[in-house]
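Structures for review follow.
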Structure 1
Amino acid sequence: MYEGIVQDLIDELGRLPGVGPKSAQRIAFHLLQAEPEDVRRLAEVLIQVKQRVKFCTVCFNVSEEEQCRICRDPRRDPSVICVVEEYKDVAAIERTREFKGRYHVLGGAISPIDGIGPDQLRIRELIMRLADGTVQEVILATDPNLEGEATATFLTRNLKPLGLRVTRLASGLPVGGDLEYADEVTLGRAFAGRRSADG
């Protein structure tokens, strides 16, 4: 549609999640009209993110250090782990200020149609974290959709024999929705009223 590098920019922006062709074009033209210093700053931040950000060696949340700030915080309750699908879910839950424990980021959800099974998620690492007996409760905070429910069911089946209290977030979250889009009040109520994972 456009010539050379402009079309390349639109194409690359269009590869980002949630950015359709029209949005990609709008962003591209915004960047073309922006001050060179603003574009340079954006490019530098993108490069820095790729160079400096890694995943926490304990919970797999994003971090610039070996362990994320939540895992390093001695005030967090080590006896409760909240299991989420993605690191963006950690930020959504943290905004509620309801949860005082630690996290475990699976890196997705079980989705046979997408070729994602339990072995592609960080379930093995979760089981290893539970081995020392410190954790007493695991809260399953997977998305309330088909994949999230399948993941929660699989985890419940595998964690219950370990003698842990396994809970799910309560109602209040819309079925088919994503945690990152839930408002703080809804997500806070869901945490406050969580229920046993087996019904």
Structure 2
Amino acid sequence: MYEGAVQDLIDELGRLPGVGPKSAQRIAFHVLAADPQDVARLATALTEVKARVQFCEICGNVAQEPQCRICRDPRRSPAAICVVEEPKDVVAIERTREFRGRYHVLGGAISPIAGIGPDDLRIRELMTRLADGTVTEVILATDPNVEGEATAAYLGRLLVPMGLTVSRLASGLPVGGDLEYADEVTLGRAFEGRRRLSA
């Protein structure tokens, strides 16, 4: 235990996701040794992000205006919506340059253990977006874990009866991987998602 401000900093850093006690201590001592201007820039960036960044009123992505840049972009197709759990997932999909539609950020996934149900997510807002008939395709891009699968199954039950094209991102073997190291679930999904080759 350190005294005063140092321990307070370690405690606050330790509350960040993925930062354990040792990492928090290492970061705190890095901040102590850093140039005061670097620390001031970090403090300014933290205050600015809280003051200026909000969530897009349409899709729930992070934005500095009422609507994010993707929702404002007229070149994006309004007929396809990719449903993701968090804003960081939007960034991951955008890096592929494969999707030219719009997004809907749920703000998490259904997790009874964590006390998160469908009403805690932005599902109502998604249904409102789908009501006018503009959207014809919904891609469910939730994480391939228990919570993500439960969320995709729940959304599928809601969306398929609406006559929309509903798909789930394929999951399977990573490029450059070896079959012998793949677990049974991953290998099973790779078989389910296999594609027919044509000449």
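None of the figures in this text is laboratory data; all of them are computed from the coordinates on show. Treat the numbers as computed from the prediction; the structure is a model and nothing was measured.
With relative contact order in percent (Cα under 8 Å, 6 or more apart) computed per structure, which member of 1, 2 shows the largest figure?
Details: 1: 16; 2: 12.
Going through 1, 2 one by one, relative contact order in percent (Cα under 8 Å, 6 or more apart) peaks for structure 1.
Percent of Cα pairs over 31 Å apart was computed and gave 38; which structure, 1, 2, did it come from? Walk me through the numbers before you get to the answer.
Working: 1: 30; 2: 38.
Label of the originating structure: 2.
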